[in-house]
Structure I
Amino acid sequence: MFQKLFYEEKGSFLQTLHPGVALLYLGVLFTLALLFSHPLYLIGIFVISALLVVASGVTEKWEFYLEIGVWMSLFVMVINPLVYHSGKTVLWHGPTLPVLGKMDICLEAICYGAVMGVRLLAVLTVFCLYTAVVHPDKVLNLFSRFFYRSALVVSLATRMLPAIARDLSSACEVQQLRGVDFASGRLKERVRKYSWLLNIVLLSSLEGALQIAEAMEARAFGSGPRSCYQRQLTRPRDYLCCAAGITGLLLALYAKFQGYGDFAYYPQLGDLFEGPATVVWLGIILGALSLPVALSWGWKYCPSLRSRI
C-alpha cells in the first residue's frame, strides 16, 4: 500500500520536465481548484488532472487516492445537509434536535456538498500527480541552492517513511521465511510477533542514520561552498508548459474577477449557465491548461515530436 505513495520512474512526459516547471503547473491546477466555486470549472480542472494521470500512466496510484477521496466526498455530502439548513428548497422536513436544531434537508446543501466533493477529488488528483511525476530529490536540489541545510533536513525527513516501509517489508519477509505466521495465534501472540519487527526496524534505522552521517562526513558536508553534481536542463517543452500554466492562471484570474467562475449556492441555487461567456471562458482556460496533456500524448505516440521538444 505504501508503494503507491512513492515516486516511480516511468519515463513519462511530465517526469522529464524541469522540477520548477512541474511545480509551477501543478501549483496552478491546485490554485484554480481552490479558487473556483462554479461546478463546471471544478469539473474541468478535475478532468484536466485526470487526463494527465492517464497520460502519465499512473492510474494505479490514482485509484488509491480516488478510493480515499470518494469516501471523504460522500461523507461531506451526508454531513453538510445535516448541519446547514439555510437553503430555500427544502426536500424533507425533519424533527427538531436539541443541539442541531430542526433537521431540514435542503437541495442547496446537498449540491454544495457534492461540489465540494468534486473539489476534494481535484485536489487529491493534483497531489497524486505531484507524488507520481515530480522526483523528490530534484525538488530538494532545486531549493537547496538557497536553503541547503533546510533542504537536507527535509530530504532526510521525506525519505524516512519510504525507508521504514522498505525495512518493515524486508523484515516481515525474513520472519515469514523463518516460519513466523503473523496471522495465527491470539492477540497477545500476534502483538509479540509484530514487536519483533519494530525492534528490527529501530535497529536498521539507527544503522541507516550512522551510514548517512559517515557519508556526509566523507563528502565534507558543510566545509565549504556547495557543489552540484547534476544540473537540470531547460528544454522547449519546459517553456511550453510554463507558458501554458501562466496563461491559464492569468485567464482564470480575469474570469474570476469578472465573476464567471462564481456560483451561488445559498439561499437558492443560481443559474448554471448565466450566459455564453461562462462557457467561453471555461473553454479558453481549459484549452490553455490542456497543452501539457496534448504534449504528453504526443510524447507517447509521436517520436518526431519527442525529438523536437
Structure II
Amino acid sequence: MSADRVVVLAGGTGGAKLAAGMQDLVGDGLTVIANTADDLETLGVHVSPDPDLVTYWLSGEIDEERGWGLAGDSFTTFERLAQLGAPDWFRLSDRDLATCLYRATFMGEGGRQTDAQAQISRALGVAATVLPMCDQPVRTRVSTDEGWRDLQTYLVAEGGTAPVKGIEVNGIEAASPTSEALEAIASAEAIVIGPSNPVISIGPILSIPGLREAIAAAPAPLVAVSPFVGGRAVKGPTELFMAAIGRPSTAAGVASLYRGLIEGIVCDAGDPDPPPEDLAVLSCATLMEGADGRRGLAARTLEFIESGLAR
C-alpha cells in the first residue's frame, strides 16, 4: 500500500478498532482525530472517552471483550470513592482514573488537551498520533421525553434506550481546529471517516468551524466506512440518533451526512439495503473480529482508495 500518511476521524469502538488496524499498517503515519464532545468532568478528573478509547486500542491495553476500558484493571479507587459518597454511575478503573487525573492536572496548569493526549499516547507506547478534535470545551446534550441532559448521562446513567427528540452541541461555535489537526489533514494521503456514530461521534468533529472546509479542500481522497453490519449498528444507539435527525439507518443514510466530502463508502456485504447510488462503493465484510479483522478492513479500505475508488 502506498498511502503512508492516513487520517482517521473516530469516536467510539468502531472507529477505534479501525484505527488500530490502520496503525498496524502505517505505524506512525497514522493520525486519529477523535471526538471530544462527550467529555465530562466527574470525580475531580477530566474524562475524555473517545480519545482515550482510541489510545487504549492503539496501545493494546483495551479490554477487547467489553470493547472499552483497560484489560485486567481493578476498580479499587472508584469503589472507595463510591463508598465515601461520590457519584457512582460513571465507573472508572484505576489505570483509567490515573489517565483522567493526569489530564485534569495538565489542563488545570494551563496545558492544552492536545498536548495532554500526546503525552498520554507517548507514555503508553502508541506509534500513531491521537488528536482531540479541538482544545475548547464542547459538550453534546440530548433531549428525550424527560428533558435535556448531558450525553453521558443519557448513554451511561440512563442506558441510552429512550427515543431521542433533540441534539445540541454546546460550545461548537467557539471551537476551532488545532494546527496539528489542520496540518495532518493537509498532508494526508488518505482520509477515512471511521465506522462511528455519524451523529454524536463524527458529527461534532465535522461541525467545528473550519474543519469540514479543511477536509473538503484537502488533496487526499476521502472515504467513509459504514457503522452498519448486516443492516444494524454493532453496538450503541446509532439507530436512535439517526431517527432523531430524520435519516434512515443505512449506509446511504450515513453517506448523506457526509455529502460533499466523501468520494466513496465501504459497506458491509451483508447489508440488506441498497448502497448510495452517487458514490463509489466497496462491499465487503466489515465486522472487525480480532486483530486480523481490524487489519483486514483497514487494508481493504486503503486498497479501495488507492485503486481510484473503482469497484
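Tabulated data
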item	result
Top of I, II by relative contact order in percent (Cα under 8 Å, 6 or more apart), largest first	I
Read-out semi-axes √(5λ) of the Cα gyration tensor in Å, for residues 24-207 alone, computed value 25, 22, 16, structure in I, II	II
Structure from which 41, 33, 18 was derived, semi-axes √(5λ) of the Cα gyration tensor in Å, options I, II	I
Value 3.6, calculated as distance in nm of label points 7 Å out along Cα→Cβ at positions 96 and 248, assigned to which of I, II	II
At a computed -11000 (helix-only ellipticity at 222 nm (-39500 (n - 2.57) for each DSSP H run of 4 or more, over all residues; to 500)), which of I, II	II
Origin of the derived value 3.6 (distance in nm of label points 7 Å out along Cα→Cβ at positions 32 and 160; candidates I, II)	I
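Read the figures in this text as sums done on the coordinates, not as results from a lab. Quick caveat: nothing in here was measured; it's all calculated off a predicted structure. Cβ atoms are built from the backbone, for glycine too; each structure is taken alone.
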